[in-house]
1. For which of the structures 1, 2 does the calculation of helix-only ellipticity at 222 nm (-39500 (n - 2.57) for each DSSP H run of 4 or more, over all residues; to 500) return -11500?
2. When mean count of other Cβ atoms within 10 Å over residues 81-88 is computed for each of 1, 2, which one produces 13.9?
3. Work out relative contact order in percent (Cα under 8 Å, 6 or more apart) for each of structures 1, 2, then name the structure with the largest result.
4. Assign the value 3.5, calculated as distance in nm of label points 7 Å out along Cα→Cβ at positions 17 and 33, to the correct structure from 1, 2.
5. Of the structures labelled 1, 2, one was used to calculate mean projected area of the Cα convex hull in nm², giving 13.8. Name it.
6. Which of the displayed structures (1, 2) returns the greatest value of distance in nm of label points 7 Å out along Cα→Cβ at positions 137 and 177 on calculation?
7. Rank structures 1, 2 by FRET efficiency 1/(1 + (r/R0)^6) of positions 113 and 145 (r between Cβ atoms, R0 = 30 Å, to 0.05) and report only the one at the top, that is, the highest.
Structure 1
Amino acid sequence: MAESLIQVILDSTIFVLPLWFGNAAPTILGGGAPIDGGRYWRDGKRVLGDGKTIRGFWAGTLVGGIIGGFIAGLIAWLSSFLPTPIFLNDNLILRLVYQDLLETGILYNFLSAFNLRGLFSNTVFLGFFTGGLMAFGGLIGDLIGSFIKRRSGIERGHPFIFLDQLGFLVLGMLLVYPLIPWSIEYLIVQVPITFIVHIAANLFGYFTGIQEDPL
């Protein structure tokens, strides 16, 4: 049971790494024109605020894709000269789990009907597309969270516990589900892990001066 849980933690963490990096990227790579164009909602408050920028959004999506492609390429490279599967110990396997899940997805079956399933035959492209799509969904979730915060009267940069830490995770994973139908166990284990990692990353950003609020 313990070994199985550790395997789920490993598989799901590898799976959501592009989502984590994609969500964090706008903090460093953002700036420029805001997505809401400076517009105000009917309540007299900004729709999203200056912190949500066009550059940050697409930079985060691209970073998610790059991380996904890198991870996929790295595991494929290791598999080229190590015994497959790659055993980290007697029970723990290093693998790109969404390669196994791909063919069970609704989107893959749709592509197969049009003889387009070969689009994902390249492991690196599969990782890039999956990572980018997940990061895109996560950033949409972040925008929704920002919209809710503005309506709740919470100022830019101030925390909204749970929504800040988990909104991007849930929407990012949901968006990629039609392509990679992940197990519900992934979400169950990643909710507490992502919450802790997000808090730790924010504290690091606060103490290094990258962001103003520690949460």
Structure 2
Amino acid sequence: MDQPQFRARVVLFDWDGTLLDSYAADQRAYLAMFRALGIEWGVREIDRHYSPDWYHVYRAARIPRTEWARADRLWRTAYRAERPALLPGARTVLRTLIRRFRLGLVTSGSRGRVRKQLREFEFTKRFSARVYSEDSLRKKPHPAPLQMALRILRAAPEECVYVGDSAQDIEMARRAGVRAIGVLGPFPTAERIRAAEPDLLLRSIRELPRYLRRAD
């Protein structure tokens, strides 16, 4: 059966695991954080409980809420030594799509970290809207972050698609009335994103342009 073609004016992206190959870096930062907190968690536990909402991970690891700010600082300190690369094809995909669509970014990543990475990859001007974790009190899968991007772009939900690698991405898009395209990335989310039943599931971000058409 032929895959669907999506007509859109706006293409919105998740960052980590969708465009950035960052899971190994995230994992190492978590391991360093857990060691500093005296928590005996390894790769298996991180993979089992991973979520774009890192507070879900904290709850699973039974980190007291009073220690969350310290855990955040420890994670960020460890992550500063990391230099994750783009996923194969990500740069070409953005260069191709920006000729026909307006692009936006809706990420659970922190503003300071993701802004720095965007500058390093010379991507800042690629995205007409950029929504970071700090910009919304409500996190994925709540639709608020995606709705914020729509307001910035003055775009209707039916004019957009959202591309992400987690079940939370798919649920956020669906709750915002935006068509959801899933992509299988490096994070341990494949089983859950399949269960979320996105409108389209890609094996690689490289496949994305062939399914998008500019809406007149």
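A short reminder: the numbers here are calculations on the coordinates, not readings from a lab. As the structure is a prediction and not an experimental result, all values here were calculated from the model. Cβ atoms are built from the backbone, for glycine too; each structure is taken alone.
1. Source structure: 2.
2. On the way: 1: 10.2; 2: 13.9.
Of the structures listed, the value fits 2.
3. When relative contact order in percent (Cα under 8 Å, 6 or more apart) is computed for each of 1, 2, structure 2 gives the biggest number.
4. 1
5. 1
6. Values: 1: 0.8; 2: 2.4.
If we compare distance in nm of label points 7 Å out along Cα→Cβ at positions 137 and 177 over 1, 2, the biggest value is for 2.
7. Going through 1, 2 one by one, FRET efficiency 1/(1 + (r/R0)^6) of positions 113 and 145 (r between Cβ atoms, R0 = 30 Å, to 0.05) peaks for structure 2.
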